[in-house]
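The data blocks that follow each hold one structure.
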Structure P
Amino acid sequence: MLIVKIFCFLRIPYMLRYLNSIMDDCYRYELKQKNINVNFYEQGQGGLRITGDLSKFSIDATSHLKSNTFIECSGGVTIGRYFHTGRGLTIFSTNHNYQSEHAIPYDSTDLPRPVIIDDFVWCGSNVTIVPGVKVGEGAVLGSGAVITKDVPPHAVVGGNPAIVIKYRNVELFNKLKNESKFY
């Protein structure tokens, strides 16, 4: 108990959060130095990590990412216009070769498969997108969804694995899109 009191008295948790914040700012600065500009909105703890071959990552200037986002982009990740996400987004664009004839549970072969997210996609918090998935224009990915297959345009999906729950009103969507009413 004495150690806990000393820990709190010295405000170590506060100092660690502050240090993590500085490290996150440094990481985003490094991304900018590599011409990767990301609109990042802090929403709670956790920063932004984009790993792998950064030359295979692109995100439109109108899109944004939030806290606790992890993107592995060696297989390619493309994010279109006006993409909105909650915190905790995870995207993988490579997989392991679990059907290997040489080793189990998998071998050293990386299997790259690009992830493509079209325009006007809304992604809830804590969503995971696996390699090789295309998310269609105007789709809504519910919080906690695990996206293992392509998502049709205007679909509202959720669950693990994600399934189509319903579709947006396409006529209204296209009207707002044609009137350039973007958020």
Structure Q
Amino acid sequence: MRKIDEAKKQAITKAVFQITYDEGITNLSIAKIARQVGISKATMYVYYVDKTDMLSKIFLEVKQLMDTGLDEKMKSSLPFNQRAYNAVSHFAEGFVEYPYEANFMRAIMSNPALVNDGVIEQSQKLVQSLYDLFAEGVENGHWITNDMEILTAIIFSPVVEFTENYFRMGQPVPKDKLTELIDILISTNVVE
């Protein structure tokens, strides 16, 4: 068995992010990744069983990266609207700091059949505090809607669109504008 070269594995991951960004996740192939990294297709299988295994493992790594620190920002001792603000701000900061990873994460969430069964569910456990916040808001009438799918769309989609636009233009996201956007989203969707 060949030894795992961590630098090569990171290069594979970086290539996955770049190809997903440039061509879309549905155009991602083992051959394209290997070509971009400068390795043989056979070498790819030293690191991953197949494309599905690769996407599953990289997705869980990205989710871990993006979700780390969320629980700390969601302490129940904080007021509800502050926890809601902190949750949106946490993900916005992740989108700004890790734009390629965020793009990959959204691509997988839009194409869940590309990963192994149970991977999406496993990733959702990483944000249990977010689900708990939603349930608390429903129970106490804090949200403008009790439908989590709608709430997620109206709160997170503008943040994704805003940060992604700056990323695609190659410009830094203005922190003051991002803060104002989050303030508006929370003030219009959280009922005091």
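Can you spot which of P, Q the value -7000 was calculated from, given it is helix-only ellipticity at 222 nm (-39500 (n - 2.57) for each DSSP H run of 4 or more, over all residues; to 500)?
Only one of P, Q returns -7000 for helix-only ellipticity at 222 nm (-39500 (n - 2.57) for each DSSP H run of 4 or more, over all residues; to 500), namely P.
Given 12 as the derived value for relative contact order in percent (Cα under 8 Å, 6 or more apart), which of the supplied structures P, Q does it correspond to?
P
For which of the structures P, Q does the calculation of distance in nm of label points 7 Å out along Cα→Cβ at positions 28 and 148 return 2.4? List each step's numbers first, then the result.
On the way: P: 3.5; Q: 2.4.
Computed on structure Q.
Mean projected area of the Cα convex hull in nm² was computed and gave 14.2; which structure, P, Q, did it come from? Working shown, then result.
On the way: P: 14.2; Q: 11.9.
Going through each structure in turn, the value belongs to P.
Every read-out reported here was derived from the displayed coordinates using simple, explicitly stated rules and does not represent laboratory data. It should be emphasised that the depicted structure is a prediction, and the values quoted were computed from it without experimental measurement. Cβ atoms are built from the backbone, for glycine too; each structure is taken alone.
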